[in-house]
Structure 1
Amino acid sequence: MNEVYMETKLERVALFEILDKMKTLETDTILLVVDEKVWSYYKDRFDIDKISKFKKVNLWVAPRGEEAKRISEYEKCMESFLEKGVHRNTHLVAIGGGGLSDFAGFVASTIVRGIKWSVVPTTLLSMVDASIGGKVGLNSRYGKNLMGNFHIPENIWLCSDFLKTVPEDEIQSGLGEVIKYSFLSKSIFEMVKNRQPLEDIIQACAHHKLDITKQDLRDGNIRKVLNLGHTLGHALEKAFSLKHGVSVFWGMVLVFHLFDNEKSLDDLRIIKECLNWKNDVPPWSVGSVPVKKIISYIEKDKKIKSNNTIDLIQISDIGVPVVKEYMLNELIARIEEVLNAPSRLVL
């Protein structure tokens, strides 16, 4: 299927510049969707009256994170906007973390059959990963992001000022994705190794994902490499109630151990030290390991193919990710063997 990929303009901005960016949008109506916690911190910096002199602004303050991605919240938001008036040239602006941009992007993709939208990511995780690439969606009682769409934002405005109010555990979660990009890109690895400013590393990660998603919007080919650490990480996230980026980190550790990739484990030790990674206690080292639960989550992974195979991302060398296909039953047997001897799974 041939698709027209709408270019996303990615810019670094200061907090005070965001309102000016919104004023320049080619529309007379803005739908502003903001995370409730972000709004509680920054509502005085987003004086809607200043924009309202130029454009009509309709505000929706959404619950935090994944709480926003409920069908009930989607319905309330849609009905509120539709009641106030929406046309095809309306522009939606999302301000929040990855859960908020998933939710707001899905609203933008479906209201009056789709309108343009822009994102202001406010967490480290959303700045380097979650807000980029056009994946938007809601959660079901049967799993995350099972109702979704691909809807490319017109603008991504990166503002590191928001990181001043992000809790440390959320910063660490975002670093998990930065570590992933350090394996996917030689240049990002060198930036991390040389301890360059975090703002520069954020922009490099964002551009790297943007470049990949331009080539492969729907996960058909090269975009799969962005799943490094995710297939096993998602199962760990659910089984141990981990933050997403932390689960990605330990998903990578597990993959490297599964295939005796000592070179990548050595590189991981370098990267985590340079980024001041603090989550050094493996989740499987505390109490009993819920092996059956972890396996059950892997068996429900939406990336499993019809022939009962699954792709797993491995690292041949820094900047050289490899997509390898495995029979699901063989992979699970290997995972069970390793998880039943968790003392071996250390850094």
Structure 2
Amino acid sequence: MKALLLIGGFGTRLRPFTLTTPKALLPVVNKPFILYQLSLLKKYGIEEVILGVGYKGYEFKKIQSIAKSLGLRAYLSFEKKPLGTAGGIRNAYKFLKGKEPFFVFNGDVLADFNLEAILDFHKGKNAYVTIGVVEVENPSAYGVLVVDENRKIEKFIEKPKEPVSNLINAGVYVFQPEVLEEIPPGKEVSVERETFPQILEKGKEMYAFLHTGYWLDVGTTDKFMKANFDVLNGKIKLAYEPKDENIEKGENTTISEDVKVDGKLITGKNCIVGNGVVIKGNVIAGDGCHIKDGAVIQNAIIFENVVIGENSEISNSVIGKEVIIGENCRIRNSFIADKSLLLPFTKMEG
């Protein structure tokens, strides 16, 4: 069984962090986001993975190494220009053609899909395409699917003003290989807005599989924070196994004895947490971070090689890699780009 991960987008809603790092490699509890998707594939015995890449495609050779460490075979399908979701699928034609169905995943979804159940559903319905769906309370911000009593898809409606359905696309699909022929090569095409409606118009059967487990579209900075904290708190268990301790420290990390933790602190390797530091809520610090004396950190994600000055306060924020924050700074509700320098006594509130 093969799977295609569509991870070639620009990740504009996750800027400033995706200006320097593809979203698939952004850290979720100090592990690359893509590792959670690859771990799901490994769990269900999918051994061959195609990575649909474009933006910063050279970075994705790192993912091949991650996949190899899990025992997966990973191949890169490069887009020379943006091709959209359907165009990215067609671009991987040489890897996906054949007689067997294959999985496709959107690259910004964190979920514990039951891939075995989805595939069994697809085969049982003799479907041309199966789309994983989830129910949401407010579907007006999404495109929705209308299905019959057998979960056969009847139509797609883009961002309805009236709630005709609460089912939205969850970003996982099973395709019969013939679907590849439905997509014109070398063109930018949307699978959601163009290919799927065209398949329906031709009378080919598409079905919706309802996913009832954990699901999150990690497409914005706020949702990125939520993904980190949800994983930390065990709401989804894939590449990270939550522990009972309120402090988890990496190798060669030094944490002063008088550090106060009212919540949970996770650090990477080679970190220093100074005297009198106060941790509130959930705090995740990457490799090589130095949190100096008297700092107060609350509900924050700190990328690798960050220095936080003495007596500085950070809350509800994400700090990019290699950032230097001077002493006595106040950072609240902010997203700080990689390699930023914040001089002492800086105050920022998003």
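Here, each number is a calculation from the coordinates, and none is a lab measurement. Being a predicted model, the structure only gives us computed values, none of them experimental. Cβ atoms are built from the backbone, for glycine too; each structure is taken alone.
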Winner on mean count of other Cβ atoms within 10 Å over residues 72-79 once structures 1, 2 are ranked, highest first:
2
Note: distance in nm of label points 7 Å out along Cα→Cβ at positions 16 and 336 at 6.2, derived from one of structures 1, 2, originates from structure 1
Among 1, 2, structure where distance in nm of label points 7 Å out along Cα→Cβ at positions 48 and 304 as derived comes to 3.2:
2
Using the calculated result -5000 for helix-only ellipticity at 222 nm (-39500 (n - 2.57) for each DSSP H run of 4 or more, over all residues; to 500), pick out the matching structure from 1, 2.
2
